[in-house]
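Asker: Several structures are given next for inspection.
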Structure P
Amino acid sequence: MFDHHIAPFFTYLYESYGINFVFLYDYGVFRKLISGITISLELMIASVALSIIVGIVGAAAQGTHSRAIRTTVSCYIQFFRNTPPFVQLLFFYFGLGSFTPQVDMGGYFQPVISSFGWAVLSLGCFGGAFNVEIFRSGIEAVPTSTKEAADALGYTRLQAYRYIVLPLAMRVSLPALGINLISLMKTTSLAYAISVPEITYQANQIWSDNVNVPEMMLVLFLFYNIVISLTAWSIQKIEFRLALPGYRR
């Protein structure tokens with residue numbers, strides 16, 4: 001299909017009009033672009049998942065009686081909210097990365113944590129810092145009477161948080177959480193700076209080799225528009241289904 005129907009047309013388009021969608025007639029470049037798309041999606045999913053976990057744990061920690069824990073969470077939030085995500089990526093990869101051990105791969109050494117791993121950690125912690133505050137506001141929106149009812153039924157603090165408070169807080173937090181997760185997904189494009197071979201990095205390699213910047217920029221715009229639009233639509237559907245009476249817009 002690729003060779004007999006698509007490739008000849010786009011080869012003609014390039015040779016006749018200079019419109020160079022090289023990945024549609026060169027299978028090697030096509031595979032490189034698909035690899036970039038796959039890694040971008042994996043990076044988005046992993047970063048979003050980590051940010052949600054960090055947000056939930058951090059919001060729970062803010063409600064503890066330990067002043068030391070609350071102070072630690074507050075410092076974490078301030079650190080990640082007050083520095084640009086690009087600087088954080090560089091700090092994690094070049095700063096913390098220089099102190100991590102390396103593994104002998106038989107003639108050369110490879111870091112235990114790859115550039116992809118550092119990108120997930122950095123971006124996940126960055127997004128998590130905002131999610132902590134989002135979940136905290138959701139938890140505070142849960143009526144005190146509901147928490148007291150859980151106590152009266154014999155729930156421990158952890159059980160009440162897990163089965164009652166958190167599900168309600170998640171529903172209240174969904175609009176703000178959705179905005180933050182979408183923003184985080186777009187921020188993953190910065191990972192190209194530490195050589196994560198996601199779509200921005202691969203597109204840069206392709207246009208450097210083939211001098212087709214406009215065509216590859218169009219591909220980047222379409223990719224992020226499609227992915228983010230589908231994500232926003234999905235979040236909106238989930239928000240509508242889980243909306244609580246009195247909170248529905």
Structure Q
Amino acid sequence: MALKYRVVLIMLMLNFSTLFAGQIRVAMAANVSYASKALIETFHALHPEISVQVILGSSGKLTAQIKHGAPFALFMSADMQYPKRLYDDGLAVEKPVVYAKGTLALFSLKKRDYSSKIFVLQNPDIHKIAIANPKTAPYGRAAKEALKNTKLYQNLKGKFVYGESISQTVAYASTAADIGIIATSALYAPQMQAYKETIHWMVIDTSHYEPIEQGMIILKNAADKREATYFYEFMLSPKAKEILKQYGYKV
């Protein structure tokens with residue numbers, strides 16, 4: 001009988017451990033949203049007991065929320081600058097690490113001749129250009145860098161329509177603008193599959209800007225949570241890197 005009760009007790013403990021399984025809240029830059037489903041599904045297959053809640057936004061706005069005490073366990077930024085600031089302010093467990101490098105692409109609903117590459121932006125039928133806000137979004141800063149390095153910025157800046165995040169910039173490129181400078185990863189979203197390279201979009205040559213090192217940190221709020229460490233280690237694993245490559249990142 002004692003053995004029977006012991007077995008029942010173990011089963012109850014397992015049930016309770018599942019019932020009260022860990023949950024982590026991940027603050028994630030909007031550009032990663034397109035790969036987030038595949039990443040979380042793969043992580044969940046490895047750790048079914050851990051629930052991951054994703055909060056999307058621009059890196060600048062997420063940083064502000066973290067500074068005001070938002071209860072996030074990890075921060076996956078679109079650059080290294082914001083997580084480094086949080087580390088310097090004592091809000092992160094360790095220095096940020098690079099989990100991916102992001103790249104830029106041009107996207108237009110209208111079919112275009114991209115033989116002139118980034119200089120297609122000078123076409124007279126382009127009146128509005130969607131870019132992410134350089135003040136809050138690292139992809140916006142990279143877009144500005146590319147435009148300055150190609151001597152296009154001054155002539156085109158009056159045409160810019162600014163999105164507060166890269167996902168909003170994609171939306172503007174599809175509605176309020178004639179073309180947009182977006183994250184290459186956005187082109188792998190399901191709703192973008194109908195659009196073709198060299199017809200609707202092209203990747204911008206990285207000689208015009210530095211590919212964007214995207215940084216990740218575990219926040220002090222999660223210092224004692226092993227679940228956060230599991231997700232952090234997963235994001236640096238070969239499985240996660242393979243997924244990120246499929247969504248247009250360099251790893």
Structure R
Amino acid sequence: MIVQTTYAYIQIGLCIRLLRNITVAYKPEFAKSTIDDLTKSLRNGGFEVSLAWMHSNSFGDMRTALGVADEEKNLDPKLARGIVEQFSILENVVFAEAITKKVYVLPSRRFNTEYLLTDPKKLLKSGAFEKLEEIARTDFSSSCRCILFGEPTAAAFHILRATESVLKSYYHHHRKQNRLQKPMWGPMVDQLRAKTKNRPPETLLASLDLIRTAYRNPTQHPEALYEIDSAQDLFGVCLDVIGKMTDEI
């Protein structure tokens with residue numbers, strides 16, 4: 001996925017309009033810098049056809065003439081007309097190619113859009129994200145993007161996987177001996193609850209039980225589907241327990 005703002009498209013239009021209306025009042029350096037800006041914006045916007053057209057013979061002749069123009073003098077009238085002509089043609093190419101481009105607007109969610117998309121660690125306490133195992137970090141980040149992109153069932157799946165991964169780390173942190181050979185959610189919580197010393201808070205254990213019975217177990221069934229609101233409810237609960245567990249890890 002490539003993330004970019006819509007300003008690249010605005011800049012394309014601005015540059016073309018400048019070059020379409022260029023006159024002998026401008027110097028060659030202005031035209032060359034504007035063409036460079038346009039080329040960069042076309043590349044950032046993925047306008048491959050328009051960029052290819054800029055390698056045509058007629059466009060190349062104009063660029064050659066512009067390259068040898070006297071920098072101290074204003075544009076020659078013939079060269080100015082040539083620039084206007086070439087960019088009038090290019091404008092039509094850009095318009096045609098623009099029809100193939102789609103801009104998707106990200107909806108507002110309960111959680112910060114920028115964090116969900118590019119900086120998920122900021123949804124947790126400082127330093128908590130770095131404590132997660134690699135698989136947990138990957139699933140956590142995937143859940144964030146799925147919430148933002150409107151894929152609630154996938155978001156639920158990923159945040160539950162991330163939470164279970166953190167629970168295993170938390171279990172191993174508390175249980176040094178006689179560990180389960182195959183740590184499973186329910187048995188891990190049961191063993192944590194059975195501790196007599198340094199027992200985890202009951203509120204945390206109760207939340208983990210709630211997530212398991214109300215969300216995790218039903219999500220294992222193929223027919224289970226989430227709405228975006230229920231996925232965000234689950235995400236918020238998981239944020240809380242992940243934060244509490246990483247405080248101790």
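Just so you know, all these numbers are worked out from the coordinates, no wet-lab data involved. None of the values given here were measured: they were computed from a predicted structure.
Asker: Identify the structure, out of P, Q, R, from whose coordinates helix-only ellipticity at 222 nm (-39500 (n - 2.57) for each DSSP H run of 4 or more, over all residues; to 500) was calculated to give -11000. Write out the running numbers ahead of the final one.
Answerer: On the way: P: -23000; Q: -11000; R: -20000.
Going label by label, the one that fits is Q.
Asker: Of the structures labelled P, Q, R, one was used to calculate P(r) over Cα pairs in 5 Å bins from 0, in percent, for residues 53-132 alone, giving 3, 15, 20, 18, 16, 12, 8, 4, 2, 1, 0. Name it. Mind dumping the intermediate values first?
Answerer: Details: P: 3, 15, 20, 18, 16, 12, 8, 4, 2, 1, 0; Q: 3, 11, 20, 17, 10, 9, 10, 10, 8, 3, 0; R: 3, 11, 13, 11, 8, 7, 6, 7, 8, 10, 9, 7, 2, 0.
Computing P(r) over Cα pairs in 5 Å bins from 0, in percent, for residues 53-132 alone on every structure in P, Q, R gives 3, 15, 20, 18, 16, 12, 8, 4, 2, 1, 0 only for P.
Asker: Given a value of 28 for relative contact order in percent (Cα under 8 Å, 6 or more apart), calculated from one of P, Q, R, which structure does it belong to?
Answerer: Numbers: P: 25; Q: 28; R: 17.
Considering all the candidates, the number was obtained from Q.
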